[in-house]
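See the structures that follow.
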Structure I
Amino acid sequence: MTRSPHGNPAFLSLAHLTLIDADPLTLVDAAAAGRFDAIGLRIVPPMPTDRIVPVIGDEVLIRDIERRLDATGIRVFDIEAVWLTPETDVVRLRPALELGARLGANHLLVVGNDPEAGRLRDNFAGLCDLAAGFGIGVALEMMSYVALNTLPKAFRLLDEVRRPNARLLIDALHLMRSGGKPADLVGLSPALFPYVHLCDAAAARPPDLERLRYEGRSGRFYPGEGELPLVDLMHALPADIAVAVEAPCAAYAGLSPLERARICGAATRALLSAAQAARTAGQWGKRE
């Protein structure tokens, strides 16, 4: 694994969902406290019912974010989260991409939640083209409780669209909950994966869609604190892949965002160190 400017075993980004109650400035401070290198900043609500701190168009807040990034050395790694639904109007996402480019984001996180395959394909292609104009890559995340919920569906969409800035974001939880496994990723081109969403969870899959959704949004564990085969996952992915920790954990909800980030960062570094040690010792696959 490559080493980050903070001396971590890999480049680490703190996904906003991990601290979804944190405003953007607090998220930056928390990332610095947890020795992360970057943040994933939520500037688009996934669904209309989701509430976020509005950033687009708020010039005062944007300048405050820029100053806080400069002061801490934290950067914006990705912006999120665009859910492509039957109601999506890709053109209306231009302000989000403009802001992402201004803040230096590399990636836009996208989820496919449209049951009509042709419309999903066209919207995804259009969004990739729009993002390319801003120099932003599109990270397609398959999720266990939306329409695009399996690896084969994600591969099919990427193959149909064939945009050079479109790549596949693997989330540890959603890979396992969709019936996938780390071995499914072995042998695929390293260029396919822009980064990985790391978290942990219990081994057992929740029994219904509603509890899958709750687990994904609130009931995850920090890396290494659950039973997912994370060491095998890291070995199946490129050795130098960037890691974004997306681990909203109800067990730590009573702590401050900065304290949660410190615990989460330490847990992640310990897990990645264990994965690196296992790779060096040739123990890949022992936990699967």
Structure II
Amino acid sequence: MFTLNLDPNFTPYTATALPHKTFTFYGGEPHIKIEEHFDTSQIVTITHRLNSFNALGEVCIAADALRRMGVTCINLCIPYFPGARQDRVMVPGEPLTVKVYATIINSLGFGKVTIFDPHSDVAPALLDNVEVISNHAFISQVIQLIGSPVKLIAPDGGALKKIYKLSAYLGVHDVTECGKSRDVATGKLGGFKVYEEDLAGADCLIVDDISDGGGTFTGLAEALKAKNAGKLYLAVSHGIFSKGFDVLAQSFETIFTTNSFRDVNHPVVRQIQLSF
């Protein structure tokens, strides 16, 4: 197998990487030139971090270039699936963004599409030939790095199904459920609740798939401390961190994430490299 790593800093496979050159025209269009000297009868896996719509365009032109070179079996590895949080139409006038991305990717006819810890079951249901990698190995590594017992924290109702599967895998049955409310018109968060009366100084690990602005986790941190939590840790599979770490760093001992979305360098963050 060969890989075509469209982001040179993201190389999740140990297979031979195909040399290539990419650039963007002045009109904004991405372009690629792949070196021709390789066995085109072999499987080629395109890898990328889809953190912009232009990155999806790079995947599209890369797949086209490979097919024009005679490659017949092309796979795709995109750990962060974009638009996965837009898996319902909440108010009239909004798109079903996850389906837009899935439709484009399906049209490219990949033999396999690998995604990591998707936000919900919607993205995998929409994708053809999908392979879903769970967060189990990632969280197992996080717990080893913490080095002491922790209580698993489900941040909201949407995380319950995944966290109970995770707890069964880890053999950790100390799970605390939490809740929050969101104004669908404004997106404002509030009403953070911890459904346990007294955490009695227990160290807690909040587990979720995405951290964007971080409001969910700072709100939960305050609610957990009000219930006598000990040290707080956060583990998110996809770290966007659009508002930085100043506020999050005040609440958590360590924030664990992967390199599925971007590279992070901050004293409070421990980033784990994905390897498939």
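Only the coordinates and a few stated rules stand behind these numbers; no lab work does. Predicted model only: the values in this text are computed from it and were never measured. Cβ atoms are built from the backbone, for glycine too; each structure is taken alone.
If volume of the Cα convex hull per residue in Å³ comes out at 143 when worked out from the coordinates, which of I, II was used? Before the final figure, lay out the partial values.
Details: I: 118; II: 143.
Corresponding structure: II.
Given structures I, II, which gives the highest value for FRET efficiency 1/(1 + (r/R0)^6) of positions 93 and 205 (r between Cβ atoms, R0 = 35 Å, to 0.05)? Mind showing how you got there, number by number?
Working: I: 0.60; II: 0.35.
Ranking I, II on FRET efficiency 1/(1 + (r/R0)^6) of positions 93 and 205 (r between Cβ atoms, R0 = 35 Å, to 0.05), first place is I.
Given a value of 20 for relative contact order in percent (Cα under 8 Å, 6 or more apart), point me to the structure among I, II it was derived from. Display every interim value, and only then the final one.
On the way: I: 20; II: 13.
Traced to structure I.
For distance in nm of label points 7 Å out along Cα→Cβ at positions 77 and 101, find whichever of I, II sits highest and give me its label. Intermediate results must be reported in sequence, preceding the final value.
Values: I: 2.4; II: 1.8.
Max of distance in nm of label points 7 Å out along Cα→Cβ at positions 77 and 101: I.
Here mean count of other Cβ atoms within 10 Å over residues 45-52 was calculated and came to 12.4; which of the structures I, II was it taken from? Intermediate results must be reported in sequence, preceding the final value.
Working: I: 12.4; II: 20.5.
The structure behind it is I.
Looking at structures I, II, which one was FRET efficiency 1/(1 + (r/R0)^6) of positions 85 and 173 (r between Cβ atoms, R0 = 25 Å, to 0.05) calculated from, given that it came out as 0.30?
Going through each structure in turn, the value belongs to II.
Have a look at I, II and say which one yields -7500 for helix-only ellipticity at 222 nm (-39500 (n - 2.57) for each DSSP H run of 4 or more, over all residues; to 500), as calculated. Can you show the working numbers first?
On the way: I: -11500; II: -7500.
Source structure for this number: II.
Identify which of structures I, II gives the largest calculated value of mean count of other Cβ atoms within 10 Å over residues 141-148. Don't jump to the answer; show the numbers that get you there.
Details: I: 22.2; II: 13.5.
Greatest value across I, II: structure I.
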